[in-house]
Structure formats: C-alpha cells, structure tokens
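All of the numbers you see were taken from the coordinates with simple rules; none came from a lab. Note that this is a predicted model, so its numbers are computed, not measured. Cβ atoms are built from the backbone, for glycine too; each structure is taken alone.
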Structure 1
Amino acid sequence: MSITVVDVYRALYFIFPAYCANAAPVIFGGGRPIDAGRTFFNGKPFLGSHKTLRGFFAGLLIGTLVGYLQHLLTQEAPILLGFVLSLGALVGDLVDSFIKRRLNLPPGSSLPVADQLDFIVGALLFSLLFSPPPVSLLLIVLIVTPPIHLLTNILAYLLGIKKNWW
C-alpha cells in the first residue's frame, strides 16, 4: 500500500475538527474545573485544575463549527462528524488527565506519547461509532499527529499561549 499526498491531506482534513477541539481549551480555557476540585476515592483529584468547563465547551463548540464548515464546503463529511470527533478528542484528553492524576503527575505535566495521542484515539474511537474511516486513514492520522502536536505546542509556547513547550 502506497500513501500519497492526497491520502495525507484527506486524513488531516478528516481529523481537523479534533485538532481544533484539542487546541481550543488552551486558548479559551480557564475558570471552573470540570471536577470542581473533587477527589477520587484515593484522595487524588479526578482530573485536576487544568481541565475546565469553559475549555471543554469551547473545544466542543470550535471543533463542531469547523466540522460544520467542512460539511458546508465539501458536503463530504456527515454534518455531525465534527461534533463526534470533537467530543471524542475532548473525552480522550480527559481520560489521559485522569490517568496522569492516578500516576501522581501534576496538571500540566508531560506524559509522552499519551499526551500526543490521547485526543486522537478518543476522536477516532468515537468516529468508529458514527462514520468509520478507512484503516489507512487511521494509520496516517496516528503517524502524523505526534510531530504536528509537538510543533504546534512549541509554537504556542513561543507565542506565550502555553507555559510548557510540550
């Protein structure tokens, strides 16, 4: 199987709402934590202070709007796919935060590989229930996302949007 530039474009176009949903909380987040400061039975936070209601809903809104615009432009993507991908991306990120708190990692700390793929795995899993993409698209997304994620995080750090480069 050979992968073309068109295949990479299609994969990135497909997953773009999830990318936007994942980035939006960095820009629009803050405010009340989703877990409201509650702790798990072991006394550790459920998610931590960095996972906020405003960030979650901003990500859901931005990603859904991006998916809706894609639908309007091409009519290729189902109209609700942007919402499904965005919700999956945000849930995947929350699962990663939950795991990091169990590992005693503070909010904002790095968990290599998981931090780069948590939102993508969530988005792809949710998409399987709604509009399953071809396996080749899944593989492309899983391969290209870590370097894209790293580069966008470095850019956000250099622009002063993020406190850490990861």
Structure 2
Amino acid sequence: MNSKPRSTSAPRRVLAVSSPGGHFTQLQLLSRAWDDCEVAYACVGGELAPLVGAARYYSIPEASRSRPWLLLASAWRTLLILLRERPDIVVTTGAAPGLVAVALGRLLGARTAWIDSVANVERLSLSGRLAGRVAHLWVTQWEHLSQPSGPRCAGGVL
C-alpha cells in the first residue's frame, strides 16, 4: 500500500475507526497515543465529526450481523478511505466496520490494531474473535479473556 518510502521526519499516518457510542468514546480515550501522528477518523455516522477537532473525518455505513447486506457498502466506503488516506496504521475499538477496516488495511500494507471494547466482559465480540485472524495487534481489556494464542490483555482504556 505505501509504495513510496516515507521520510523519517514525516509523521505516521493513522486511521482510527469505530462505531458510535462506547466504541468511539474508547477510541477518543486512546487518541493521545497518536498525538504526534497525522490522524483521520472513519466512524459510523456524521454526528461525531465535531468531536475529532482538526482531524479529517469520514462517515462510513453501519454494518452488523443483523444487517449483513450493508457490509458491502461499508467495505467499499472503507476501501476508498484507505486508498485516499494511505495510513501506516489502522486502529479500531470495533465493531464490524472496524473489523472491515483492519482486514482491508492489512491487505493494503498497513499495520493494524484491534482493541476489543471494554463492554465485552464475558467474551470477545464476534468481530473481536474474527479480528484475531487479521490484526497485527489483538487486545482485550479483560485479563480473564486473554489467552496465550491471543488476544492479550494490556489493561483497560476506561
């Protein structure tokens, strides 16, 4: 994906992806991790745009188990965003649109990180379980859900 060598002084490009609600809140709490990066957000719905400050914001369609036909529209929009942004890193707190972004981002050469939502206390979400197959970094926020084969627990966001 990143065919041109990037200057060592150029900031890393991050695409931060989430669904609304708690997923977006957790993503925002992680945002200090990419303070020195060039960041763009891709989130479900346009109402979150004012919350990302000067960062670029893209609205993506919702996709879920209950509306799987929307997965194609979400995947297409996400692919266009990835091709436009050319991120070095794709990070998400879920849900299905984040999984799509991680899978496509990895195919295009980006490093990827899945941080499963803190709400998934009893078991990983379906998207979270699938993310283990494609994400470079696969994290849960609950120690009892970590496994030697992944995900690993790196503490909680909240």
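Assuming -23000 is helix-only ellipticity at 222 nm (-39500 (n - 2.57) for each DSSP H run of 4 or more, over all residues; to 500) as calculated from a single structure, say which of 1, 2 it is.
Numbers: 1: -23000; 2: -8000.
Comparing all candidates, it corresponds to 1.
One of 1, 2 was used to compute mean count of other Cβ atoms within 10 Å over residues 39-46, and the answer was 20.9. Which one was it?
Working: 1: 11.8; 2: 20.9.
Here the read-out was taken from 2.
Which one of 1, 2 has Cα Rg over 2.2 N^0.38 Å, as calculated from the coordinates, equal to 1.04?
Working: 1: 1.04; 2: 0.97.
Corresponding structure: 1.
Comparing distance in nm of label points 7 Å out along Cα→Cβ at positions 79 and 111 across structures 1, 2, which is largest? Let's see the in-between values first.
Values: 1: 3.7; 2: 2.7.
Checked 1, 2; max of distance in nm of label points 7 Å out along Cα→Cβ at positions 79 and 111 sits with 1.
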